[in-house]
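These are the structures in question, set out in turn.
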Structure 1
């Protein structure tokens, strides 16, 4: 686990509050321009997406991943100093009961339920401060809270909170760092999108602005290999290609190209059919239709304080994307 990966994982980034992640990405792009003389063109669009353009040509390829993660928002503070909170994004509450959360200012509290009913209407955070007035010196209604957990490395596994939402940003930055611009015959737009957890809003606008001919969405997907019985998605088994979910059926040309690249480089590839959804579900319907596919990194225990990924799968995905970009064109 290098310093860039650590800084991305450790940074606050609840949906709509992605500023810290943006700062890291911008700093890294500027560093590449300085040290590798890449002369990368990047900007922040109206929604807050970071868009990095590489290469020239008539074909446009968009590679998109999100910066944000789920969290909580403070709705009210009672006289005893307890914070009434609601989820930001899709959180399975049974996975975070008794977990710890931090505010953007760095204050840490423990989550609990006001009643035995563990529903989102009964969520609260206890900062250990006994009065409303003292709590409001540190945090107020409308502030956001992010799940935290101890970050550790065991062999080739990284364990901690918010890994699944940051590791894709790391992968994209590594792909950009290793790109061979002189061998590109297309324009590649790398999009670090905002507000995925609130309806894929950033990715939709980026697709409208860029008008790509094809797009690849990179995300993480639940690995179910920790459960007894049969499983289809596992750590250390390579990148996942989403063939079908309730928002997107992968375009056949994208699918064939991913398979071709994986075979060429002897990379592991897993196939997924699920009832989930991803940013590609909106991207593929924009500007008259965009040829779109989604790949993902397998991750155990998503949206918990102990998410787990494999560095082998990370390296596999970097290689796959880098070769995909330099491989021949998708027919327009």
Structure 2
């Protein structure tokens, strides 16, 4: 074998070794990548499980607070444990924080599902329009929003009023969609309603809620002092009660609230006024729906949690649970 032939063999052997080395490096890199992905996937699953159980802890904690409240008293007021804002409870490697809201302290837009009576707008529709006008929305805009909201949640596909909006209106939008034809599950649906722009939404949404019921009940013990417009809307204009009068009334509210509706209506502000039976049934000193909005913190990650509780037989039950929206 000549020296030249030997050199060629050594060259082929070197190339073969380099090719094998390149393949091994590629395989190693691929395995490392897959291992990294597997570790991240496992980490994600562990995080999801942690978040789930932290969410369950939030639900159980909220339930215990409400159960304790209703075992002590059926009257719901702002001096009770559930009403403490921004509560924080430490957990291993994290914590749960949040606030609870009485969903009977705000105007329930789902009450608008009640139909008109012999051509006369239903009471909740008129009250909603009153509230919107009290918050600075024009009379025309308030009528449009009120009627469109009713069309959004009613079960038919026909406009009940001139300024309402049904499927045909929303299908003509840049991003077509249909009306819900059912009760709102979240007040954020209001952003899709005809006439509700971003500024209007931000202005009115603190006064509103979407209770999973057509019943309109306002707890006079938990209405915020700065939101007397909610009560003003219920009393309508013919009773001639001003927002300032109602705000002063809320400022003078007993620490533990009024014991019953009759005690509330016995206040001097209502002397000489004829309070109708239907209006009286809309007032309450207890509540049956609460919302817990919280943040779960775990391993430097934040996750929003939103729960709705319903009170039945003085016992709280979670009827809606949402988590997501990293903050």
Structure 3
């Protein structure tokens, strides 16, 4: 990523005169549309709306909405989750309102087809100039956009489903997920986030979030899994290693999401793609190979995370000879 970068995505934005007869389109704004094949899946739209503070459903991808609304408001700056969507963050952005800052007298709230517009404060030099199909746009730079997104999450302007992590409120869990994502997916450094957050967000709270953040989580669900497993590892007196490669005869068989290598315990979180046929065959082969070489490999999906954590703790206690009755 860099200032001056080209923003690319598959959907083609059209006006009414460019719409083909017999085809169906989704409205992005009063004047602009995208073909319905570029719309989000119904279940994802419904799930995100369930956690939206006003229940708004967004059928069009967040990056497309951000580009359209910024284009229609020359001089505006794309901010927060909207800017992160434009930079290509693949998680956490889709259910959020489009947010812009502009030279306006009054702030205005978002709707399905309009952005939230807040006053652009001077100086506004933490911006990048981006282009999309020859159109010039402005957006908060990635670190500044991350801090703005943290502020949005803390204010309850954007939320998503999270697991209950002992000792943490949902807002803190979401903040850790967000920081993990931008570190992993956008390659942001902690120092960049700290610098952008100076004077903008409570430093004690931010330090807590950064302390729990890692750059190794492939998805927000892996972040949750880590936060749930870490207290278990601490109670059992073992070290939880992230992204641990299983190497057999000089060949990497797989990379465990989490592992306790000395006890040959490898833990996997299976996202949606693991239900595809070819991936299931690969997973079965990995499980059998791992078991043949003495590894225990519990796998979790989004609805079995807490059960997996219980299984991991039971397995650790048995391997370590610790009492297993924890009532």
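Each value in this text was obtained by applying a stated rule to the coordinates, not by laboratory testing. Owing to the predicted nature of the structure, the values given are computational and were not obtained by experimental measurement. Cβ atoms are built from the backbone, for glycine too; each structure is taken alone.
Looking across 1, 2, 3, the calculation of mean count of other Cβ atoms within 10 Å over residues 49-56 that yields 13.1 traces back to 3.
With volume of the Cα convex hull per residue in Å³ derived from the coordinates and found to be 211, which of 1, 2, 3 does the value describe? Can you show the working numbers first?
On the way: 1: 139; 2: 211; 3: 166.
Derived from the structure labelled 2.
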